[in-house]
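*Asks:* As structure tokens, here come the structures.
Bear in mind these aren't lab numbers, they're just calculated from the coordinates by the rules spelled out. Given the structure is predicted, the values throughout are model-derived calculations rather than measurements. Cβ atoms are built from the backbone, for glycine too; each structure is taken alone.
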Structure I
Amino acid sequence: MENIKTNTSGVNREYARSIPQKWTFVLLHLGIVAFCAWLTYFDGWPVITSIFDLNWTFIDQDRALILFACVVLYWVRHTLTVFYLLARKIEWAEVFGVLSFMALFEIGLLLLGGGAFRDYTIGLGWVDGVALSLLAFGSYLNSFSEIQRKWWKKDSQNKGQCYTAGLFSYAMHINYFGDFVLFTGWCLFTYNYWSLLLPLSMAYSFVYFHIPSLDLHLAERYGDEFKSYSIATKRFIPFVY
């Protein structure tokens, strides 16, 4: 495979193993998961309230438990991505930058949904079913599209070709759309609708920054093959855009 070194949207597209970065990435992310577990299961939050003289607590424990399961699922998917799916180089700046974002939304959504900032519980209902369905469907779109591409690229007959099949036949960046869908569901489950600004800001970033820069890289790498694919296929939302 041709080794093209291209930096797009702060991401190095050069192929490299990046073993120290990958282990650091996954293990520090596991530390975030452990902190979320401490908040959820081990009555650690009252300790923090006594130290900082705060009056927050997880009043909505059932919702907090489900949100913690979402954190664990995201870590499993992240580990699969880093060690199996990701072939490009990971820079140290990317590791710590993305980890900061992960800590913000994983801990933040757990606190919001668990009721740390309210004095009442919210019973589980149909909205939660929709939210968790979106999270599951988005996770599927993001991870399985990448797995399909990984399997296809392992065939030596496909060397140097642009992958346009599977879930990527519905949208050029179906993996990004999957992220948008899963974060919409995750935020919806917190019942704090201000949190929906997170997936909306992600969608804006995908459409106006990440996708254009990645398309430039793919156009350079695959030429007319990618041009034909881009003309025939929606960019982000299947059947829409």
Structure II
Amino acid sequence: MTPAQGERLWEAAAAVRPGGTIAEIGSYRGKSAIVMASAAADGVTVTAIDPHAGNDRGPQQIRGTADEGQSDHDAFLANLAAAGVSDRVRHVRAFSHEALAAVPEDLDVLYIDGAHRVGPARDDIVSWGAKVAPGGTLLIHDSFSSVGVTLALLTTLVPGGRFRYLGRDGSLARYRREDLDGADRLANAGRQAVELGWFARNVVIKALLLVRLGSVARMLGHDGETWPY
């Protein structure tokens, strides 16, 4: 998470009024949950959903072990405690499709940073996006960067008419829940389609990093070491 992305999470959470609800899919070791819980007003419910099963832990870490998942879970709890927000975050230790019934409708903020394969990412956008209240905020990490997440966007939000695209900070895409139609819907799709150029750049950079050509990646303005996000 970049500083700018952290600021966006903070701003979104801080704008929720008491009695409102925030949910995130994919907590890993707690950084995003800590940011949002720290920013949220008293009386705002923050739910963090992550099975901590060892899978989908990050780039090139789609499959992991139960021990790795438990280590992440322990670190998650310890980090929440260290930040003083343990009592402000409700953790649902389950896969996102299993946790739908555990979270109420009309979410004010939904942050998706779960499984990055196209099927699960698409399911999260569709199933959980339906829970976002009109005027609510949808934030999706690794947008126009991860191949799976980008394909999920191209088959849901890009042609869809329920979320207005507001822009991105790195790979953190921002949407607002509102109904679009006609030319407005077409323009909304166009604003997202423009990001495919940045997506293509990221795919090239990832390929260069995989074959250890970070020096060439630096020529494209990347640092030559970290995975684009």
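*Asks:* For FRET efficiency 1/(1 + (r/R0)^6) of positions 120 and 176 (r between Cβ atoms, R0 = 25 Å, to 0.05), which structure out of I, II has the highest calculated value?
*Replies:* Once FRET efficiency 1/(1 + (r/R0)^6) of positions 120 and 176 (r between Cβ atoms, R0 = 25 Å, to 0.05) is tallied for I, II, the winner is II.
*Asks:* Match the computed value -11500 of helix-only ellipticity at 222 nm (-39500 (n - 2.57) for each DSSP H run of 4 or more, over all residues; to 500) to one of the structures I, II, and report its label.
*Replies:* On the way: I: -20500; II: -11500.
Derived from the structure labelled II.
*Asks:* Let me ask something additional. Any idea which of I, II comes out highest on Cα Rg over 2.2 N^0.38 Å?
*Replies:* I
*Asks:* So, one more: Could you figure out which one of I, II the value 2.9 for distance in nm of label points 7 Å out along Cα→Cβ at positions 40 and 184 was computed from?
*Replies:* II
*Asks:* Let me ask something else about it. Between I, II, which one scores greatest on distance in nm of label points 7 Å out along Cα→Cβ at positions 16 and 208?
*Replies:* Between I, II, the highest calculated value is found for II.
*Asks:* Here is a follow-up. From which structure (I, II) was FRET efficiency 1/(1 + (r/R0)^6) of positions 104 and 200 (r between Cβ atoms, R0 = 41 Å, to 0.05) calculated, if the value obtained is 0.55?
*Replies:* II
*Asks:* If we compute relative contact order in percent (Cα under 8 Å, 6 or more apart) for structures I, II, which one ends up with the highest value?
*Replies:* Details: I: 22; II: 16.
Looking at the calculated values, the largest one is I.
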